[in-house]
Structure I
Amino acid sequence: MSDVWLDDQFDLEHSYSVSAIKRCVAAQSQWQAQAKVQDAYDQLAQFTQEAVSISQRFDDQHQALNAVVDCFYTHWGFSGTQQDVPEFRLNSVYFTLLYRTGNSLALGIVLHGILSDIGFDAELVLVDQAVMVQVNFSEQEHYLIEPASGQQQWYLQPENEETDHSPELLVEEEIYKLYLAHQKWAFITAERFGSALACADLLLDLIGDDPYERRDRGYLLNQINRPELAKEDLSFFVDECPDDPGIEIVRHQIDELENNNNTLH
């Protein structure tokens, strides 16, 4: 097992050779200055080493997978929770690694990362918009694992048979983007606008000047009293998406920013 540990946090955020799970953990330091990111890395390495040891006990890969997944949910105790925990914590891969609980996305990222690291052909997929971990054994046969419960379903597709609903595959970059987007909205819901802004900045670093991300960032900048920067982002959205159904709301926000600025002067 080889790991990529980089001293420079910024380099880790922008390295496309780093797995999605490690990039998600690294992102924690962008909105939680005191996050002990190395502790999460160490915990991930420990889980991975234990999973390697478990899988090597079996010659049959189906049995090996079942043993690792059983360990994930029973011995290690990963699970969803019914407790009143803020969604921005349950969505955090860092939090999930340290406290072994999370939502389906965070649990799916962790399980997918561990299974991939120990040699399984594991993928994170969307099935009817629900996050699932898919483990492939051939082109026709695979397991689907529901991350919050660990429930497994075995699929055997007859050769040459077409399916109506193929899962949407999320590659490493898409996993990281989805994670940041979910975390951004979880922070907005909790009115943690500075943390949400950190997510928006990371997303813009990844995808460039997406007008909808610029709109969201403009909203967040306004919430933390940065009106000039907010106006710049919102105006960019208006220029790029003049036919958007919500354009009048954004124009109204710009007018309010201009009026407030004139009042202050």
Structure II
Amino acid sequence: MSLPYGVDVTIPSVARMYDSLLGGRDNYPADRAACEELLKRVPSMRELALNNREFLRRVVHVLASEYGIRQFIDHGSGLPTQDNVHEIAQRVDPSSRVVYIDNDPIVRTIGGMLLARNENTAVLQADMRDTDAIFSSEPVAQLIDPSEPVAALFVSVLHCIPDRDGPAELVARVADRLPPGSMMVVCQLVSGSAQVRDFVSGFMDEQTRGHWGRVRERQDVAAFCAPLDVVEPGLVEVSAWRPRRDEVPAQLSWEWEEYGGVGFVRR
């Protein structure tokens, strides 16, 4: 695969780092080196990533099978891997439609190639903070019916948004655009340790050249979910959200965690 014009693979990408942690192949030495450095300080990172992916699988299945959601907008989707959102949702109903949003041009290139034969999916290269551009885009216009409920996903991406750009305001802005009966999934990296929060936030900001926000605290995620009526079991560490069975390695240390939940958009 030829790289999209202007992509500098010597600068780590959050999407490609996540791909590396999941055992994917669409990453580069700089991404792997950044992961290895982080693993020295937060050794649970790989297990956390695997548990987060399993949470995504569970939550999309529940949204589709129990709540009847047939439309999904996945903000900060990352690189395609096994069991993507459309694959999970379309196993429940083949007519399910998914728009993936990511600002990484490599995600757009690889995702576009893989999804070219699936008429109910699209990949949009866009900044997930640009709600107006996303909701006025051609993929959303073609695939998302504004008269039917939508699930908007913010799975492990809000920590990429600096406070100055208003992650809580972003969630509220998207919630305002969604039809009645819609739902949202919100989770991000949190830690009770100021040392962990400061180290990871500083390291990732430096490595990604400013494409990072910060590791936050549980109360921050609760504030993000203000527009939602959160469903059971509430806001939790994601491996505790309606667990099915032990499918991934247990997180053996708890210097940080992925924390969040699912809710109906409040009207």
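Derivation of every value follows stated rules applied to the coordinates shown; laboratory data play no part. Keep in mind that this is a model prediction, so the values were computed, not measured. Cβ atoms are built from the backbone, for glycine too; each structure is taken alone.
The value 7, 32, 39, 20, 2 for P(r) over Cα pairs in 10 Å bins from 0, in percent was derived from one model only; which of I, II is it? Could the numbers behind the result be given before it?
Values: I: 6, 26, 30, 21, 11, 4, 1, 0; II: 7, 32, 39, 20, 2.
The read-out comes from structure II.
If distance in nm of label points 7 Å out along Cα→Cβ at positions 82 and 186 is computed to be 3.2, which of I, II is the source? Intermediate values should be presented prior to the final figure.
Working: I: 2.1; II: 3.2.
Derived from II, not from the others.
Here helix-only ellipticity at 222 nm (-39500 (n - 2.57) for each DSSP H run of 4 or more, over all residues; to 500) was calculated and came to -18000; which of the structures I, II was it taken from? Don't skip to the answer; put the middle values down first.
Working: I: -18000; II: -11500.
It traces back to I.
Work out which structure the value 13 belongs to, where relative contact order in percent (Cα under 8 Å, 6 or more apart) was derived from one of I, II. Walk me through the intermediate numbers first.
On the way: I: 13; II: 20.
It traces back to I.
Quick check: 3.6 is what I get for distance in nm of label points 7 Å out along Cα→Cβ at positions 106 and 146, calculated from one of I, II. Which structure matches?
Numbers: I: 2.0; II: 3.6.
Label of the originating structure: II.
Given 21, 19, 15 as the derived value for semi-axes √(5λ) of the Cα gyration tensor in Å, for residues 42-169 alone, which of the supplied structures I, II does it correspond to? Mind dumping the intermediate values first?
Working: I: 25, 19, 11; II: 21, 19, 15.
Computed on structure II.
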